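Structures incoming, each one as structure tokens.
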Structure P
Amino acid sequence: MSPHSTNPPGRAVAGPLDGVRVVELAGIGPGPFAAMLLADLGADVVRVDRPGPSPLVGDPAYDVTNRNKRSVLVDLKSPEGPLTVRALAARAEILMEGYRPGVAERLGVGPEACMAANPALVYGRMTGWGQGGPLAAQAGHDIGYIATAGALSMIGTPDGPPAFPANLLGDYAGGSLYLTTGVLAALLTARATGRGQVVDAAIVDGAAHLTTMFWGMLAEGTWKDTRGSNLLDGGCPYYAVYGTAEGGWMAVGALEPQFYTVFVSLLGLDGDQLPDRADPRNWPELRATFTTRFKSATREEWTAVFEGSDACVAPVLSLHEAAGHQHLAGRGTYTEAHGITQPAPAPRFSDTPGTLRLPPAVPGAHTLDVARDWDVPELLKEHC
């Protein structure tokens, strides 16, 4: 058993992070998702919720970003509340919070206070603008962060407005994934040195970092800083989305010559009669030809045509359709757990797979259990 494990001998390993204790100060958006990633991989995540109504609209029992976690109620504005959080932090390896800069300090649960009780603590901070800079204290949301980072300008047609990708690109890709990577990297250092540190994960930083490849292409002159005019942003007719007869959509990614050959053949076209695809001046003509062909049949019909080929063409599926796709069903990419269809843990591990152990944590449901398991008697006072 790992020297860091808190599980009793003989208990099944829950994942590669089995035994890692994490405190999550409740918030919304990227913070809970980052903590869910750790929980999915086996970490014992204790979410510290505040008494009173949830900031989210809806039943917390359906908030699957709080799966695999346990929840305790702590009033951070009471005299005992900060003491209780610091007691939890003293027994954890990672703490994660998503307040505006300075709020955790004012509440008495900032890095200095928590790390005084636990010098090896990794203190993860999730914000949109970061802990410093001219906009650090300003309110914001995903759409503004990715707009400022330059990422939003890259998505959409050249003659239309930028297309915002829900909050996947900012909150979760630029935020949650970077926070998770950061705290796990810092955890390795803390275990080796006994010294924790603060991880400042800003969505603007992560979203900007995601554009790294394109900065190299800009420098090389192979990428235009104009939306919808490049190889990978919809400007290229063989890396694009096309409408079908009944209003569906097909996604085409036939970049390599050998895949392009299969694509045009299955589309019912003679490749020798098409203009040179390597010359961008021919792209409008190719796009018009492909558009006409795709409009001649339904999404279902085109899916059957391209199924099993190397044309790199796929139907654009809704969330419900994706959950039923034969490949995703075969891999178990989506699963049903605790009465809710949801994505299974990712990525996959050959020896210590992640698991769906607990349903979404209802605020305060595990206060007594955590007080016992973590030996934090302060929680009993909060419970009373």
Structure Q
Amino acid sequence: MLLSPESEAVVKATAGVVAENGDEITKRFYAHMFEARPELKRVFNMANQVAGDQAKALAASVVAYAVHLIDPFAPDFGPIMRRIAHKHVSLGITGPQYTIVGHHLMWAVGDVLGDAVTPEVAAAWDEVYWLFATQLIAEEARLYTLGGSAPDQPWRKYRVIDRFDETDEIFSLELQPVEGPLPPHTTGQYVSIAVDLSPTERQPRQYTISGVPGGDAFRVTIKRVRGEDGAPDGRVSNWLGDHAQVGTVLDVSQPAGDVILDNTEQPLVLISAGIGITPVAAIMEDLAQRQPRRPVRLFHADRAHESQALYQRMLGQVLQMKDYEGQLWYEQGAEDAPTRRPALPGRMDLTKVDLPENPRVFMCGPLPFMSAARKTLIDRGVPADQIEYEVFGPDLWARQAQ
């Protein structure tokens, strides 16, 4: 899609000032929209609103899309577009909601930039927004159709049929549809679970499917989020930890996510930290069943052996792989950890680990952790386009990866 010539000239002239004020624009946009349409608080992760992460992610995405429209040498925006569409489908976002968002976003642009927003500037950025929205709506409609979901009814009832406490803070749930078959998924995808925290408050959260395709239930592995530095505990993860027992019925979305395991023989490097082990565990289980000869290097960092989820389950998968090497790092107790290979103390260091030739890299963990790992890998000659990642929460990778 292309901007009109008139709008392209205006966007080129104003992109800098919009980018400079992007965080403030989106911050005021969300506040204004939620005041006018409080029902939308049930769709958005309100913890990310408090932290400001969602506003930053939206600002970065809109500005990146505008740059993509006006700069023929800008990076391909397609991967970002697809990632946003998958996130939206997992949350049940619908086409009509884009009209609401557009109205309040343009109000915020005018509120922050004031007299600088002439009718021509407003029209140009409105055109940018609707080009963005139209592409997302089309991609999301395609994903809903492929997933067999109706956009106006994105949630299905699932019953907890089993529960496993992986560590003191991490637990796994086996979820089975109350009615109908389990929808297909691809290894690496996630689902959203929406819970009613009170009679008037509902919140969704996204969790990786930590099991492989082909069964009659989804397995999700969840860490109780404990607040740090004055931040509150995670309300949904702790609600699920306290209330999601065998027999509990939950609202679950269709599987989504664009970072998935391929079927090639290309060597894999899997890098994770903390609860980021969940998609890695799914990948390892899939590989052990279908591609045990595929070369794999697995590197994981955690607080301690006792806090690492899914260790025993993954150990059985590792032993089935024919070309596997791995390394663990623990901040505490590394020297005494009962691991297959001695764990190293401290934080992950990839500067000297063995890397296969021409690897595809998959990462999951905190953004600063992934940013540092990515830089090390690129310094060691791994092409940037071979490094993929999954992030829990708003995708601020574009900022972190600079």
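Every number here is computed from the coordinates shown, using simple stated rules; none is lab data. This one's a predicted model, so the numbers in the text were calculated from it and none came from an experiment. Cβ atoms are built from the backbone, for glycine too; each structure is taken alone.
Annotations for the structure displayed:
- Value 14, calculated as relative contact order in percent (Cα under 8 Å, 6 or more apart), assigned to which of P, Q: Q
- Given 1.27 for Rg/Rh (Cα atoms, Kirkwood Rh), for residues 184-247 alone, calculated: source structure among P, Q: P
- In terms of FRET efficiency 1/(1 + (r/R0)^6) of positions 24 and 344 (r between Cβ atoms, R0 = 35 Å, to 0.05), the structure with the greatest value among P, Q is P.
- When distance in nm of label points 7 Å out along Cα→Cβ at positions 96 and 168 is computed across structures P, Q, the figure 4.9 traces back to Q.
- For 46, 24, 18 (semi-axes √(5λ) of the Cα gyration tensor in Å, calculated) the corresponding structure among P, Q: P
- With helix-only ellipticity at 222 nm (-39500 (n - 2.57) for each DSSP H run of 4 or more, over all residues; to 500) derived as -9000, matching label from P, Q: P
- Label whose coordinates, when FRET efficiency 1/(1 + (r/R0)^6) of positions 48 and 352 (r between Cβ atoms, R0 = 41 Å, to 0.05) is calculated, return 0.65 (choices P, Q): Q
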